[in-house]
Structure I
Amino acid sequence: MKQIEQPARGLIATAAMIALAFLLILPWSLNTFTGIVSDAVMCSVPFTMMASIFWKGEHPHAITRLRQPLQGFAYLGLAAVVAVVTLGLAWFTVGGNRGATPFLAFTLILSVAFTFWWSSVMGGWPFSLMKNRTLAGFVLLLGAYLLAALVTRTFSFSFLSEAPFYAGMDPSGPIPAWDGLVTVVTSLAIWFLLVHLEMWPISKFAGLRRQPIERLISTAAGIAIGLGLYLLGTRVFHASPDGFLVTVPVPFLFGTTVVLTMVQGSLTSRLRGVARGAVSALLAIVIGQALTWGYHAAMPWLTPETQTAPSVDQHIWVASALLGVTFPFLTMYQDFFRLWPLKTDRLELMDGSVS
């Protein structure tokens, strides 16, 4: 039987994973879904990113020797174990054993951004110096979680002062928690943009392509531009932090996952250079915004409570549905199962894949 080619294969897979995400969301109440359910699924995202970007799907060898779908299920099982351990440790440490609180959720979200930063932007350094690549990957994950926990300690959660779980939990740092979180997520979106552009314009200058110069400049550029965009949106255009989150970075991150990971850049395969990167990023914006609108439309059907919920709760639902649930489903199907059975042989990821 003739195999389905890209981009149709990736688009069909995307539609299937969105349907699967909707089925997961459907049974839960608003608080349960945006709390423990999305937290639990999100705990698998850093491992999935690390396995694809740092391991490049080549480790552990005991798994990579397997054929699909056994290889996919083996990776999925390992991801589940990592997620359970991560959630358990985070629950009793940064979460203070007080349930699915924002203290826990913000740390988990930061861990996703820092895993991508360390695996992709920094090229896995210094963990890439370790001889055992499998062990190095797990140490990288540990480093990302520790960095996330440390950054969370610089946040102030004073907006939760009336919550019953607040006492003794707020690190009372100098950075308002929403400002810090959304700035990091926006910086992550800028790092995704650099992947679209294949590191242009940094790559244009030979002197800047040396390591670690390129990595440090990419890091600084992501933070500076991310912060600038966030301040523009929230201070100049007066968007709320949660509103900015689901209007700017979240749709772009989700659209990028479709464009670069699911269809593997095939939508722009006839273009070259900066033009390809620019069109790729534009497609990510359009597709991401369209899918975000679709999730907004499906929200009252999937979780009826959202119809009367405050706007911040609706925004958290959208972010949880897109990045907390659907994003890991997409990346796992591509990176673990290689879109089996839509493609029956091993699918090698393009250089442009972001996860």
Structure II
Amino acid sequence: MNNFLDKSKKCGDLLDNLQAKVDIDEIKKNFDFTRIQIEKFDNEINKAIEDWKFIKNKFSIILIGSYGRLESSHISDLDFCIIYNDGVSSKEKNMIKEKIHSVFEKNFTKKISLFLENSFSNIITNIGGKDDSSIDFTTRILILMESIPLIGDNLYYKLISKLCEIYLEEYIREGKYPLFLTNEIIRFWRTLCIDYRWKKMEMEKPWATRNIKLRFSRKLLCYATLILSIFLFKGIISQDEFQELVTYPSSIKMLYIYGLIDKDKNFSGRSDLLECIEKIIMQYDDFLKNIYNNNVRKNLEIVEFKKRDINDNYVNLKEKAKEFHNNLVVLIEKIDKGIVKKYLIM
């Protein structure tokens, strides 16, 4: 079994185990759709490069966006990255891109975007430095926190391992709270907010769908990963477990957190935490149901900013997003208010 199939099976098992307790029909439906699509891409790409023995282990194709979250639908675009081993020539890179685009275009009818191509060394150097561009930073965090390797598992997991080694330095060396990773997650959230503002104001792109996605999927990604960081620091999960879980989709992270709280003796009798997570997961499931509804989506695409407060779909989702945010804040404070006050409040 390859790493994607193993990862998707574990995620699927989590969904099946908790479906009886929590309403996650939309999450499960999108997960199943995405898994089938990725298996199709995987088969087609492997066929296309089966005679590339000289280059097959020199690159990794990594899915991000809704496919990286394992929650795509029939209206989703396809966003991906290509990471090269050091030393891959320009000629080889062009061959790889042409072949991959050819496979995707043959099997996919929606928009296809190569989000970033970069070398392994460039991804892990200059973190926080003057040469750490916004696109490099955003891609690095998305690869770490929400991605699926389509081709090149070995290079992908080598990259994840190295990024965890860098971001968990304080924890690995001295057992301290992983503040470097926390600061990068906060930086990621702020980068997304600034990028949203730029696209809305300067590029005049449709804004309402981006706004709602920011309030739900991006916010859940940040909170779920922060909670895993707290669990690592408190010894509830090991470093190896963290390294595996950190790349899981945010909804799956929350389901795993639910299972940990349900079983861990540190949280014995904390039914309030379980109830809070149930609310969050059901609210996220409802968000997916709305954002992938063709009528709602089309309506959001044409909302004028000045008239946003009279658009029923936008107002409804914005109010739900406020409640979703409040539940996330309540959850993380209930888990460890001391850490929140010390490290997460500016």
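Using relative contact order in percent (Cα under 8 Å, 6 or more apart) as the calculated read-out, with 19 as its value, let me know the right label among I, II.
It traces back to II.
Compare FRET efficiency 1/(1 + (r/R0)^6) of positions 143 and 231 (r between Cβ atoms, R0 = 25 Å, to 0.05) across structures I, II and report the one with the greatest value.
II
If helix-only ellipticity at 222 nm (-39500 (n - 2.57) for each DSSP H run of 4 or more, over all residues; to 500) computes to -18000, which of I, II did it come from?
Of the options listed, only I reproduces it.
Taking 1.7 as the value of distance in nm of label points 7 Å out along Cα→Cβ at positions 295 and 335 derived from one of the structures shown (I, II), identify that structure.
I
Assign the value 17.8, calculated as mean count of other Cβ atoms within 10 Å over residues 159-166, to the correct structure from I, II.
Answer for the origin of the read-out: II.
With distance in nm of label points 7 Å out along Cα→Cβ at positions 23 and 327 computed per structure, which member of I, II shows the largest figure?
If we compare distance in nm of label points 7 Å out along Cα→Cβ at positions 23 and 327 over I, II, the biggest value is for I.
Compute percent of Cα pairs over 21 Å apart, for residues 135-222 alone for each of I, II and report the one that scores greatest.
The maximum falls on structure I.
Values quoted throughout were computed directly from the atomic coordinates according to the rules given, and no laboratory measurement underlies them. None of the values given here were measured: they were computed from a predicted structure. Cβ atoms are built from the backbone, for glycine too; each structure is taken alone.
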